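So, here come the structures, one by one.
Each value in this text was obtained by applying a stated rule to the coordinates, not by laboratory testing. Quick caveat, the model's predicted, so the values are computed rather than measured. Cβ atoms are built from the backbone, for glycine too; each structure is taken alone.
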Structure 1
Amino acid sequence: MNYIVFDLEWNQSCGRDQENPRIPFEIIEIGAVKLDNKLNIIDSYSSLIKPRIYKKIQPHIKAILHYDETELRKGRPFDMVCREFLKWCGDDYIFCTWGPMDLNYLQNNMEYYYLKPLPTPLKFYNIQQIYADVSEPNHSIVKLEKAVNKLKMEIDRPFHSAVNDAYYTAGVFKRIKPRDLTDRYIYDIYNNPKEKEEELISYHKNYMEHISREFTSKTEALEDEELLTTRCYRCGKKINHRIAWFASSPNSYSCIAKCFYHGLVLGKIRFKQSKNGNLFAIKTMVPTDKKGMENIRQRQDELRIKRQIKRHNKKHHDF
C-alpha cells in the first residue's frame, strides 16, 4: 500500500454576496507526493486548475500564493485534473493530509462537478493531529511551517505551494512515524453513513469511535439503543454508568461508565448536521480517571443549577 500525501490551495469569493453556496471554496491547485511503505517519496503530482467560479483571487489568499490570476488562466479544468490525480494515486493507497479540511474541500468540488464520489468508508491519516499527539500533546492545531522548523527540516522550497506543502508534510510524517501507525487512521465524514448497516464502529488503542446513521432529530437519535450503549474502549464489553448521559452543550452529551477490567471511561456524543439537513452522531469512548469523573460531575451540577435558575426566573416573569 502507498501513502498519498496531498495538499490543496483554494480560492473563495471576495464578498459574501458573491459566494456560491454549493462550492464556497474552489480548488485552484492540487499537489501530492506518493510514499512507499517505508515512507520514502517515490513520485509526485502537481497541477494548477483554471477557476470557473471565483476568477479573482481573494486578497488574503493572493498574499500568500506564488502565482496570480494570469497563471491560473493557464491551468486546466478541475474535473480533468481531479480524474488525472485519482488515476495517479493508483489502486492501493490511503490519503494523508495536514488537517482534515483538504479531503472535505476535494469532495465538495468533486460533488459540484458531478464526479464519482470517493469510496466510503474513507480512512485517512491526519498528519497534523498525529504530529501533535507525538510532539506537542497539549496542542491539536499546529501550523505546518512550525512543525518543519521544530523538527529542524531543511527548508529548500517555499510554503503555500500545494506540492511543496505535501513534500513538507511527508517529511514530518517520516520523522515522527509512531510505532502504532496502523491504529492512527480516522474516518472522513463528508459522506456520512445514511443507514444502520453503514454505521462505523472502530476500536483503537486509546478510544472507541461510533459514527451513526442519520436521524431526523436528536430526540430520535437518543432513542437508539446502540448509540446510548456504553462499551469499553478496549474490550468492547457493555459497561455500567457512573454518570448517565446528559446534555453537556446544545449539540453534545457526556457520561461516565466503568469497566471492571479497564477502569473509568468517558463517553461523548457529538451531533453533526448532514448535507441533507438530517443529524448523525459521533460517539467516542476514551479512558479517564477520578479527576476526569469529578470534572464531568461538576459540569453536570453547574448545568442543573443553571436550568433551575432559568425555570425560577421564568416562573416569576410569568407572574
Structure 2
Amino acid sequence: MREIVKYMEQYFGLQAGIKPLKKAELANLPLYLRSNYNISHGTLNGQKMIWAELENDENSTPDQLKKQNNQLRQLLHVPVVFVFDKLDSWQRKRLIEKQVAFAQPFKQLFVPELLLQLNDVASSQNMAAAMAEKLTAPAQFAILYHLQVASLEQRPFQQIASLLQYSTMTITRLIKELQNAQLLSVEGSKEKSVKFNLSKKELWHKALPLLNTPVREIFFTDDLPNSKHFKISGDTALAAYSMLAESLQKTYAIGKDEFRSLKGSLKNIDSKNGGYKIEVWHYNPLLLSQRNKVDKLSLYLSMQQEQDERIQRALQDFLNDMEW
C-alpha cells in the first residue's frame, strides 16, 4: 500500500496520505468486504478518501467492484479508490466506463469524484494505445459544444455540420465515434439525428476519461494578438473565472486553422520566449464561448495536469459552479 504514496509523490508531485481504519470502523464493515480488501483511510492533495487494496486481483469483476464501491462509499462516506497490483487494459477501460476509481501504482490513477486521471506511460507502444482510447478533436469539440453552447439533439447531420463548421463526412465519422463510446445514440433512418441518453453533467463525467487537452502547440510573441481571432486562455482565463491571482504573462488561444492563416502577420513568433503566450488549439475556441475567455470545460482540460494545488482548487471550484 505504501507504493501508492510513493507513486503519487514521485511521479506527479501529489501529496498522498495513508493510515489504518480504526477497529470500530472495521467492525462495522460486512465480513466479505473486510476479507476481500486491505482498507485504509487516505488523502490525495488534501482530499479525504479510502484506499481499498484487493487481496486477490482476480476475484472481482468490474461490475462487482462497482457494487462494492457503492457499498463502501455509503458506509465510510468518502470516495473509494481501489488499488491493484496489476490490471489488464480491458479491465482499466471497463472501470473507467463504469466510473470506478482505481490506482495501479506506477501505471495509472483514475478518480472521477476528484476529476483526476493520471498516466505513466512506459513506452511509445503504450502511448499509442493510450491515445487510441481518447476521442478525436472533432468528437471532443462536438461534446463540448453540446454541453456549453447548444444542444445537438434532434438536428440532422447537415445542420450539425453547419453549427460545428465541419464537413458532413467529418460529422458522420465523429458521430460514429461517439456512438461507439456509448455517449450518444442515432435515431431515424432517412434523416438521422442524435440523442444523448444522459444529463449534461452525467455526460461530462462519462466522457471525461476520453477527453484530452485542446492545446496542440505553444508559441510566444511580443506582439499583442488581435482580440478578434483570440480568446484569453490558460492561467489568465482561470484568474478571470476564479479568485486566483493573474500571472504577468497573458495567455491567448487560437484554433490551428486560424493560426495558420495569421502566422505570417504575427511578428517575432518564438517557441520559448515572448511577452505573450499563444496556445494553438486543435479546434477553434471562438465557437465555444461568447465571452472574451475560452470556455470553462476546455480550460479545465488544458490545465488538468498542472501540479500547482492553487490551480487545481480553482479548477475544481469553477467546475462545481457550472450550471449544467
Structure 3
Amino acid sequence: MSHVVVTGAQGFVGRALVKRLLADGLGGRAVSKLTLLDIGFDAAPTDSRVNQIAGSIADAQIRAQAYASPVDAVFHLASIPGGAAERDYALGRAINLDATLGLLEDLRGQPRAPRFVFASTVAVYGEKLPEFVDEHTLPAPALSYGAHKLMGEALVADATRLGWVQGCSLRLPGVVARPGDGAGMMSAFMSQLFWKLAANEALTVPVSPEGVAWWISVGACVDNLLHAATVDAERFNARRCYQMPVLRLTIAEVVDALAARFGSERKALVTYAPDPFIERLFAAYPPLYTPQAEQLGLRHDGTVEQLIERAIAH
C-alpha cells in the first residue's frame, strides 16, 4: 500500500498517469491514497482513494495538505509551458522553479525519503543544437522555461544528496497527442496533427515538412515515469537525470503514417507555414543517443505506427 502525490494531475500527462496508477498501482503495490494537485478539477473523484487539492503548488499551505500523511512517491508534472512562461516570467518562475524547490524542501520531515520523479524537458538543450545529442551534451536553454527546468534537475539531485528524496529527473520530448488547442504551447502543432487528421480536418503547421522532431506517445511517457518511480535507485547515474528515448521523425513522416492509418486524402489537409523561431525550437532536432536511459529500462514507442496507436488510445 502506498501514498502517491501527483502535481499537474489535470494535465495531459497527469490524467494518463493517474489512470494508470489507479488501475495498476506502483511497482506491484496497490495505491492506497492518491493525492492530486492542480489549480482546479473538472469533476469530483469517483474513486475513494483519490484526494483532490485545488490550488497553486506555489502555495506552501497547498503543499502541506498534500504531504499531511507519509508520502511514498511524488510525480511532479505541474508547469507553466514555454510560451506562457515567456509571456509571464514571474508566474513561470513561481511554478517552474520556486514551487519545485518548495515541493522538495517540504519533504524533509517525511519518515523516509520518498521517490521524487521530476518531469523536465528537452527545452534544456536550447535552439542551437550540435550535430547530435547524447547523454553528455551540455544544456543551453533558449527559454526561461528550459532554464528553470534545468535548475529543477539540479535541485532534485541536491535534495537526493541531502537525503530528502530519492530523486530522478526525466527530460520529456514532444508528448502526443495532447487534446485541445494547446493554448500556451508552441509545440501544440505536434499533437494537433494527430487529432485533426483523424477527424478529417484541415490544419496549418508552423514548421516545414522536412522539419525533424523528437516524439513519444503519452502511453510510452507514462511507462517511463512509472519505471523511474520503481527502478532500483542504486542504478541511477550521479546526475539523477535521463533523457527519455525518442523516435526521431520528420513532420512529413508522421503525416504519411497518419495518412496510411486514416486515408491517403488526409495529406492534402496539411498546410505548411514555417515560423523560423518555432522551427528552430521544435523541428530542427539532430539524432539523439540515449544508451544510459535505455540500459535503465526507459523506452520509446518503437515504430511510428505504434506511436500513432498509443498517442490516440488515451
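3.6 is what came out when distance in nm of label points 7 Å out along Cα→Cβ at positions 44 and 100 was calculated for one structure; which of 1, 2, 3 is it?
That value comes from structure 3.
Starting from the value 0.95: which structure in 1, 2, 3 was FRET efficiency 1/(1 + (r/R0)^6) of positions 84 and 276 (r between Cβ atoms, R0 = 35 Å, to 0.05) calculated from?
Answer for the origin of the read-out: 3.
Can you rank 1, 2, 3 by FRET efficiency 1/(1 + (r/R0)^6) of positions 4 and 188 (r between Cβ atoms, R0 = 25 Å, to 0.05) and just name the one with the largest value?
Sorting by FRET efficiency 1/(1 + (r/R0)^6) of positions 4 and 188 (r between Cβ atoms, R0 = 25 Å, to 0.05) in descending order puts 1 first.
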